[in-house]
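Have a look at these structures, which come just after this line.
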Structure 1
Amino acid sequence: MSDAVAVAAAVIRRDGRVLVTRRPPGAHLGGLWEFPGGKIEGGESPADALVREIQEELGVTVRAGSLVFEHRHVYPERAVHLRFFDCAIIHGEPRALGVAEWRWVRPSELEGLEFPAANRELIRILAASGGGSRGA
């Protein structure tokens, strides 16, 4: 297996809920829910990647905060190195531009949605802690 794909993802919280997006059909792991974000391009910091990816996917500007969780996961077709950061929306309201859909969910609802296997531990952590109330 080649080097892991570096991914930055956002944990965006508002009013006790967390923002999640659904991957478009036809994409890798299409139709599954995820935390918004994407691949870190060459020379990009995780924070820069989050700002770019979330602008492309949801049309909002975010400020990346502290690292919440880091995880490496190997799928049959690729390995990923995920870094999840607390983020806050500083401009705009989400729109489904590069995602199939998006929604705000309570942390307790996360386990009822179908996420990629690489997200399972973070979902357990958020559900157990109530998800907190940080964010925009």
Structure 2
Amino acid sequence: MVAQRGKDLLLKVDDDGTGTFVTIGGLRTKSLSFNAGTVDITHADSVGEWRELLAGAGIKSARITGSGIFRDAASDERARQLFFDGIIRDWQIIVPDFGTITGAFQITSLEFTGNHDGEVSFDLGLESAGPLSFVAI
């Protein structure tokens, strides 16, 4: 993958559970990380006492973080409501020249900040809440 514009990494939410995805706020920075837990099966007879892992085992998860400004009152209210109600919705993460990741996520952190001479900004954290699908571009 060659260099891409950061603004092309999009984060969208299925706002009302109908399958229609809308871009959340005016995100300026976004990050997506995948994690996979391991299951250690090392035993007394492991060759050279090297650790052995069980293939295909462990827990997989994804975390999305973003920060930016809300474009309007509707996007502000959308994020707040999803957080305070603990609602799990389908989200899409579109990575240019890579593909689209879709799946259930829950907002696990929501932070508001602001300077006296600037706009209010927010930081958002999402954790995967089920299986994810990937469609390559």
*Given a value of -5500 for helix-only ellipticity at 222 nm (-39500 (n - 2.57) for each DSSP H run of 4 or more, over all residues; to 500), point me to the structure among 1, 2 it was derived from.*
1
*Assign the value 0.55, calculated as FRET efficiency 1/(1 + (r/R0)^6) of positions 71 and 127 (r between Cβ atoms, R0 = 25 Å, to 0.05), to the correct structure from 1, 2.*
2
*To which of 1, 2 does the computed value 25 (relative contact order in percent (Cα under 8 Å, 6 or more apart)) belong?*
2
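Comparing distance in nm of label points 7 Å out along Cα→Cβ at positions 15 and 79 across structures 1, 2, which is largest?
Largest one: structure 1.
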*Given -0.82, -0.89, -0.96, -1.21 for log10 I(q)/I(0) by the Debye sum over Cα atoms at q = 0.19, 0.20, 0.21, 0.29 Å⁻¹, for residues 39-102 alone, calculated: source structure among 1, 2*: 1
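Comparing distance in nm of label points 7 Å out along Cα→Cβ at positions 47 and 63 across structures 1, 2, which is largest?
Once distance in nm of label points 7 Å out along Cα→Cβ at positions 47 and 63 is tallied for 1, 2, the winner is 2.
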*Of the structures labelled 1, 2, which one yields 14.8 when Kirkwood radius over Cα pairs in Å is computed from its coordinates?*
1
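Coordinate-derived values only; no laboratory data. Keep in mind the model is a prediction, meaning the values are calculated, not measured. Cβ atoms are built from the backbone, for glycine too; each structure is taken alone.
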